Structure 1
Amino acid sequence: MKDIKIFSDILIKNIEQVIVGKREVVELAIINLLSQGHLLIDDVPGVGKTMLARSLAQSIGCSLGRIQFTPDMLPSDVTGVSIFNQAKHEFQFRPGPILSEIVLADEINRATPKTQSALLEAMQEGQVTVDGISHALPRLFMVLATQNPIEYEGTFRLPEAQLDRFLMKVELGYPEMENEIEILDRQQFKHPIETLKPVVTVEHVLKAQQLIRSVEIATSIKRYIVEIVRKTRSHSDAYLGASPRGSLGLYRASQARAAISGRSYVIPDDIQALAVPVLAHRMILAPGAHLQDLDEEKVIAEILERLTVPGGEGSMQKGG
């Protein structure tokens, strides 16, 4: 898996020319990409959510479709529309921005549930259906959606079915003082995004996505994944736990994390590092949980603390 590590290091270093001091989030974005998953960034305006999507697309040299969600947006604004061509006497499909390799769904919670649902088929099945005709999406396809957790006026909460289709939900957060000073220095004359060059190709990404599937996961680690997910369903403060899609997401993401670390096998640390971003947004807590100052992240942290960490088989030392 040394090639995957080199690949990810090059990609991360390039993105960090734009996104300063947020290596952990950038790594999670790369893990999403390699896992063929989708990423939801839940954070306040101005911390770099849009820049992360743009810098990722430019680093790969792939197409970027941007959708600025608003309450008056229609599903056809996302998927595309069939228009009658009078010269040819036939309908022609004009693709929407969803038919791009990386899609920035900006302020996704500002669209109505009907428009949000236009993303469901694309995110799960890799196609969109317009007027009864299915159109395949590119082989490389990733949705990077953003939402503002503070301003709820004029927004629509994402339904559970929509949230479940995001592999991870993360926050960028404000930069440290030194990092914010560095941001000022870098943008004194122009924005770094203007000169960012591709460092890998789409074919490199597609090959890496296939390679991570050969990362070994011991039986004890698989059991550990399933135990964590099952505990999110049976926890006393949980109203709804993670689905089997959450188990599969944690499984695939752990393979990607191991690969970008240069390992050909998954260790418990991979699972523990990914449990919150992969599972927290898939949970709904019971009404009384928030009165106890509990949130989904604290519940998952408690589950991890109580479960026995697998050893021996899960910690086997193999070549990378």
Structure 2
Amino acid sequence: MRPILHPRLINGPFDDPGLFVPFFFEKRAVIFDLGDISALSPKDILKISHIFISHTHIDHFIGFDRILRLVLGREKELYIYGPKGICKNVEGKMAGYSWNLVDNFNKRFILNVAEVHEETVIIRQYKCENRFIPDKEPLIFPFKGVLLDEPGMSVSAEVLDHSIPCLGFAIKEKFHVNIIKEKLVELGLETGPWLREFKETLYADINSNREFKVPMGGDDKKVKKFLVGDLAKKIALITPGQKITYITDVIYSRFNINKIVELAKGSDHLFIEAAFLDQDKLLANEKYHLTAKQAGIIAGRARVKRFTIFHFSPRYTGLEHLLHEEAERSFNEFCRKNSG
């Protein structure tokens, strides 16, 4: 079963953090953190529709300028989600440039920035045609854990502690819809754009029994009618969706652990920082980072299927195998002790 989401870390474990998640069969992607993104091609960057920023330390946000440079002058609406202060950070970036010639751009670029607090989300809009001067009145919504909710997937977040607010994220497909081509043939149906519409109908309401029309022989006027639920049983294999969680730059505290475990619970793939070895846990604590052992324990507590550690301190250059070994060992030990 091929998943829709194909996550990959943008850089090596000693370099700036960032997770790029393209959508299979779609010219679209989301990204978690904007450190150095020079490893991404312009083609990949232009696929990005939503950006999720854990916090705005330079190694997590310096790539903002690269994105901005590529999308200027294009017809695009971009969404950024970040912690308390992200609007001020974006406005500071924009204030560093002169925008006197944007009137010459024919295409419309809009930047929407959502600032995530414990109980509210504050949204401001910045339009290129207005020289990125923000709308005077922001929109304010209650925050109940979900930042983005689309028919096929959702993104949730938790506000964590890195001595400043830092966000952890989880992206989840609602479920997989795989079309069985042999069943299409048996029903005399052809592949085509109608399959996308059919999948979107299922994502909106998997129990829907409304009428659905399938074009026959490429002729939109000639159709065959089905009930959505009946057609799904005949041509689709529906399986649980994939869940990916991204955690970086957090101290090992009860406050953070409980939130991370709840956010990451049952993830197919957890990407979690492991900046230090556990022998240096006092230093990790001072710098509000995790050790590899702590990352492995969190992965075990969250019952994830797979996890990848990253964001290593440069002091371990050439010794990265020790971080991997420590994380795997603590994960396996936790799982073994708690297998019952």
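Read the figures in this text as sums done on the coordinates, not as results from a lab. What you are looking at is a predicted structure, and each value in this text was computed from that prediction instead of being measured. Cβ atoms are built from the backbone, for glycine too; each structure is taken alone.
Work out which structure the value 3.6 belongs to, where distance in nm of label points 7 Å out along Cα→Cβ at positions 51 and 307 was derived from one of 1, 2.
Answer by label: 1.
Looking just at relative contact order in percent (Cα under 8 Å, 6 or more apart), which of the labels 1, 2 belongs to the structure with the highest value?
Answer by largest value of relative contact order in percent (Cα under 8 Å, 6 or more apart): 1.
Supply the structure label, taken from 1, 2, corresponding to mean count of other Cβ atoms within 10 Å over residues 203-210 with the calculated value 15.8.
Checking each candidate, the match is 1.
Using the calculated result -12500 for helix-only ellipticity at 222 nm (-39500 (n - 2.57) for each DSSP H run of 4 or more, over all residues; to 500), pick out the matching structure from 1, 2.
1
Out of 1, 2, which one gives 10.2 for mean count of other Cβ atoms within 10 Å over residues 99-106 as computed from the coordinates?
2
Computing log10 I(q)/I(0) by the Debye sum over Cα atoms at q = 0.07, 0.08, 0.09 Å⁻¹ gives -0.30, -0.39, -0.49 for which of 1, 2?
Attributed to the structure labelled 1.
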